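Each reported figure results from applying straightforward, stated rules to the coordinates on display, with no laboratory input. Since this is a predicted model, take the numbers as computed values, not measurements. Cβ atoms are built from the backbone, for glycine too; each structure is taken alone.
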Structure P
Amino acid sequence: MKLLKQENLKELTEKVLDLVAKTAVEIGHRSDAQTLASLSKIFAEDLIKEKRFGNMTFNQVVDGFYYGVRFGKDEPFLNIRTFYKWTYKMKEMCDNAYYEVHTLGKPKGKTLWYQEPLKLLK
């Protein structure tokens with residue numbers, strides 16, 4: 001598992017394309033392949049470029065989409081703005097879990113969304 005800032009753009013774009021296509025089916029949105037590919041490329045570039053998402057993993061982004069589609073307050077749309085909302089909401093939840101464990105001393109196993117920080121191997 002890699003951090004988003006360590007991902008290869010081509011590989012990440014393919015993963016994002018799968019995620020966006022799955023999300024389109026889940027929300028009942030019909031889009032052509034070119035639109036899905038464009039959205040995926042733009043969002044993959046943003047995930048690598050945006051410093052606020054750099055320490056997240058792709059699995060956390062997938063979880064953000066899952067919960068955004070199912071439990072989001074707004075009507076889900078297939079666009080970059082919606083992707084940002086879902087991803088940022090998941091980041092807030094993960095950051096809050098980290099705070100609860102490392103500052104408040106809650107047990108790791110009982111804290112929802114807590115993920116042990118990844119060790120960087122060199």
Structure Q
Amino acid sequence: AVDVRGIHADDRCFDTIVMTFTLCSIADPLPALREMHRVLRDSGKLLFCEHGLAPEPGVRRWQHRLTPWWKPFAGGCHLDRDIPALIGDAGFSIEEIETGYIKGPRPMTFLYEGVATKG
């Protein structure tokens with residue numbers, strides 16, 4: 001596993017960071033996102049495609065129930081992470097976002113795709 005909590009790069013040195021299906025399997029995603037924020041230029045963009053917490057209460061309940069069982073079989077994957085909240089808590093502002101389900105069981109298939117900038 002790659003440790004993204006300490007990226008060996010200068011502050012504000014990248015103009016774009018691409019994150020795909022990453023936040024689900026990082027044990028503590030907030031420090032990793034804060035590190036991405038540190039190395040992103042002020043005019044830079046964070047492009048993301050992540051699965052996470054669904055909007056419907058019934059699906060959320062299943063995500064919370066299944067996550068402890070799912071993690072050991074799926075590389076530590078959390079089904080129930082609030083992706084927009086995590087990105088915002090790290091200091092980013094979400095400029096564009098699309099959400100929806102892809103084909104498959106609903107607890108595992110709610111996606112967030114978007115662009116965030118430094119807030």
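Work out which structure the value 2.8 belongs to, where distance in nm of label points 7 Å out along Cα→Cβ at positions 43 and 83 was derived from one of P, Q. It must be structure Q, since only it matches. Suppose you compute relative contact order in percent (Cα under 8 Å, 6 or more apart) for every structure in P, Q: which one lands on 26? Going label by label, the one that fits is P. For which of P, Q does helix-only ellipticity at 222 nm (-39500 (n - 2.57) for each DSSP H run of 4 or more, over all residues; to 500), calculated from the coordinates, equal -20500? Answer for the origin of the read-out: P.
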